[in-house]
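K.L.:
The data blocks that follow each hold one structure.
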Structure 1
């Protein structure tokens, strides 16, 4: 699954003043991140505010993004939730001529057991026509996909090609890397964990900060994959303050603020999410000042 190695960007969904999707800004952002060197785009994830998008909006967004990408990079689409049957229905009805892979988050709110998680992803694995990356983010879902469950899925289902790991548990992540099949990818779901995860044997990152700094972050990831950690650290440490601020008032509020500072979209979110506070916005703007970035402003 080399097409999902390196830097994936969890792309935002820009909105207009009336909170409708800003397709003009979307085109600008897609071209910006591809020109910046990202390896693939992840659409309709947490950062894309997928939980606030309607069914029709999701279809329109997939079609539009596929058209703008124009086969330059692979497209991964978030198709997950806490109703297994509903996900299976989506997988059976989606237009996979436009989709290269699926990112499927662990069921949230229900708090399933490990056996429930296994059966959930087994059901997805047996009906998907494209590769699936499972997404472990217990801070949002309320449940953790254990290393043992992840490895069982990795070894039993060829359609499950990787895991986006955002548990923050480096011991768990290393257990997965140690026990995984050769071609199974362990992808960082946390920008600050990218370097140590790749150093331990990971495949890359699905990044938030790459929305704003695709060139720098893609270069950092390439350095890591080539075991040039001296150069990688120099880039990483330039961005640690910005990354911290991106999450101070939650994601994607932070990255939406950063993108608006770069004149790539408006600083608008859909409720229940709201923009970052004025204080955080001022701190973020100041932290971004020293960065030399070529952008579509």
Structure 2
């Protein structure tokens, strides 16, 4: 795989996205972005990075899993997909990938060292869109953008995988509507709940492990097209995919309130969907939802952490 670099150009303040206008992040004029080409026909959506400089990406077309070296730009498919999507994914400290299966209504756990499928879970039959996943230590939690449900995969002693997942109904402030509903998911800073973004409304919700949702007060702002989430301390990063920006939000410890402090973009963004961190950079796959599909042109871009 070839590796290209592009200059980072932060956008001016993004008025009209939602709520108050916030400043853009300024990058040094000499900053350069690593941009990694993906294989022909590989359409990425999710990304996960562990303790080593390898990114794992899922194909939204056929579910293949691709391992990319962040040092060399080379990579290979390590796991053949089932013909349905692999969307959001996370990696645990046992080198296992937890994958959201999109319209397949399923979730899978894959050994990142050899691509072997360790366990599959059929979360829903019929209409479903299993979109993203977060690991909380004792469970993996999956969102469904079509049905008002979370799915919990409880982990046993030494991370043992259970036979079945547990559906958790979503109640409270989040009301499902037409379009893409619950999408990105992460833990709260206090570790006592979850944060879920509703893409079609641009709202964030603090969610209990029992599925009760309360809207996070953003002071009149919102994150429409919110997709992947990344929590760092009390700072939440939200990828607003079709807007080609990353919103940086400062939360209180309980994640009941937050303030959007910056939005960052780059000419290397082409509908980035989600986000993972390694070293001092974030890495985002360009899903290119708004671009006429071609066999080539799908990339992963790294940017300095805003």
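FYI, it's all coordinate maths here, none of it is from the lab. Fair warning: this is a prediction, and the values are worked out from it, not measured in the lab. Cβ atoms are built from the backbone, for glycine too; each structure is taken alone.
K.L.:
Between 1, 2, which one scores greatest on relative contact order in percent (Cα under 8 Å, 6 or more apart)?
P.N.:
That would be structure 1.
K.L.:
Given a value of 0.25 for FRET efficiency 1/(1 + (r/R0)^6) of positions 43 and 179 (r between Cβ atoms, R0 = 25 Å, to 0.05), point me to the structure among 1, 2 it was derived from.
P.N.:
Attributed to the structure labelled 1.
K.L.:
Also, I was wondering about something else. Of structures 1, 2, which gives 17, 14, 11 when semi-axes √(5λ) of the Cα gyration tensor in Å, for residues 131-202 alone is computed from the coordinates?
P.N.:
1
K.L.:
Where does the value 0 come from, among 1, 2, when helix-only ellipticity at 222 nm (-39500 (n - 2.57) for each DSSP H run of 4 or more, over all residues; to 500) is the thing being computed? Mind dumping the intermediate values first?
P.N.:
Numbers: 1: -13000; 2: 0.
Going label by label, the one that fits is 2.
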